[in-house]
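Novice: Take a look at these structures.
Please treat every number below as a calculation from the coordinates, not as lab data. Please read all numbers here as calculations on a predicted model, not as lab measurements. Cβ atoms are built from the backbone, for glycine too; each structure is taken alone.
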Structure I
Amino acid sequence: MICAVRRGKPIDTVLTALTNIGITIPTFWLGVMMMYLFALRLHWLPLMGYTSPFTDFGLSTRQLVMPVICETLFPLAANARQARSSMLEVVKQDYIRTAWAKGLGERVVIFRHALKNGLIPILTLSGMGLSMIIGGSVIIEQVFVIPGMGRLTINSILNQDYPYVQAITLIVAAIILLINLLVDLAYGWLDPRIRYS
């Protein structure tokens with residue numbers, strides 16, 4: 001939103017460059033580089049592994065910092081680019097110009113009028129991003145040695161344990177279907193012109 005409202009300003013240039021970098025960085029490479037910098041060089045975070053939060057909450061949180069950043073960087077960068085494009089399109093609409101002409105403040109125009117209509121493409125991309133996070137966890141779990149469904153999938157494939165592979169595929173597919181259903185239902189809430197009967 002900031003990039004769209006401040007189009008052409010230095011903050012727009014910096015944030016757009018950062019989102020482009022976030023989209024192009026491979027997840028596994030970012031994970032390895034973060035492990036090298038934050039674990040091996042600076043000793044700020046643990047190198048890899050998983051500890052239950054019920055065992056040691058502090059260690060568990062520190063172990064999750066790098067995997068969470070790696071897992072969410074691409075979806076966040078993609079959403080930021082889509083938000084900029086969507087808001088730039090909405091800001092040019094007649095009703096936004098009317099709101100400005102009526103003397104409404106910038107905050108009211110952006111949050112009450114522009115944001116709600118600009119959120120529909122972002123919501124679609126967010127749903128796809130959640131699906132990518134679920135599917136992309138295989139790489140993160142391998143890089144950071146985290147026991148999860150991704151590692152279980154890889155181990156089941158290598159051991160030719162097909163019932164596990166089928167069960168994991170079914171669970172992931174059900175989660176993705178649920179996400180898509182929630183995204184579709186949210187369309188009607190965001191835009192009153194879209195109603196399901």
Structure II
Amino acid sequence: MIARGLDNRIGTWIAAEALRRVAEKRSQLRCRVVAVSTVQEEVGLHGASMIAESLRPDVALVCDVGHATDSPGISPAQHGLVKLGAGPRIGLGGALQKGVVSRLQSVAGELQIPLQRGALPGKTGTDTDAIFLRNGGIACGLVSLPIRYMHTTVEMTSLQDLDRIADLFAGFCLSIAEGERFFESLCST
């Protein structure tokens with residue numbers, strides 16, 4: 001797919017579509033699921049900060065776009081190799097809680113969703129940076145949709161990867177056991 005404004009629009013679609021897929025299997029659901037789309041990510045993460053404060057979730061799954069580095073002008077040696085159509089990229093780093101990342105990887109394996117990995121040792125550059133700092137620490141996972149030509153009128157992505165993220169997020173929600181919490185492991189060593 002080629003379109004303008006994939007950056008940020010796709011997150012809204014994924015949140016709504018994952019929620020729709022969860023709703024189809026609501027009898028299997030053992031937790032409350034809320035889907036949101038935030039504002040002002042590019043200018044200070046304000047929407048993510050506000051919604052994290054008001055919802056106070058136990059866990060947050062965040063989606064954004066990320067550079068597909070298999071295109072001209074981007075150095076895979078500098079940014080890591082991320083291929084368009086080879087699966088969503090799961091973030092690994094300080095703002096991304098190990099238990100959430102492990103669960104996302106496990107669910108991806110069960111659903112046969114290929115994942116690419118991306119190291120994010122500092123800030124992620126996404127709403128995750130605001131969410132994981134709220135309310136004493138919110139356990140977060142970040143999955144990015146690889147796109148080419150970010151912030152142009154011809155952003156390009158794989159519809160299959162877009163669909164895979166909605167499946168992954170729905171599968172994650174359906175995998176949560178009644179009363180399961182991710183916060184405790186956030187504070188453990």
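Novice: Between structures I, II, where is distance in nm of label points 7 Å out along Cα→Cβ at positions 16 and 176 highest?
Specialist: Greatest value across I, II: structure I.
Novice: So if we calculate Rg/Rh (Cα atoms, Kirkwood Rh) for every structure here (I, II), which label has the highest result?
Specialist: When Rg/Rh (Cα atoms, Kirkwood Rh) is computed for each of I, II, structure I gives the biggest number.
Novice: Which structure, out of I, II, was helix-only ellipticity at 222 nm (-39500 (n - 2.57) for each DSSP H run of 4 or more, over all residues; to 500) derived from, given a value of -23500?
Specialist: I
Novice: Which of I, II yields -0.87, -1.13 for log10 I(q)/I(0) by the Debye sum over Cα atoms at q = 0.17, 0.22 Å⁻¹, for residues 8-119 alone, as computed?
Specialist: It was calculated from structure I.
Novice: Moving to a separate point now. In terms of distance in nm of label points 7 Å out along Cα→Cβ at positions 128 and 144, which of structures I, II is highest?
Specialist: I
Novice: Another question, if that's okay. Taking relative contact order in percent (Cα under 8 Å, 6 or more apart) as the criterion, which structure among I, II has the greatest value?
Specialist: Largest value of relative contact order in percent (Cα under 8 Å, 6 or more apart): II.
Novice: Between I, II, which one scores greatest on mean count of other Cβ atoms within 10 Å over residues 24-31?
Specialist: Greatest value across I, II: structure I.
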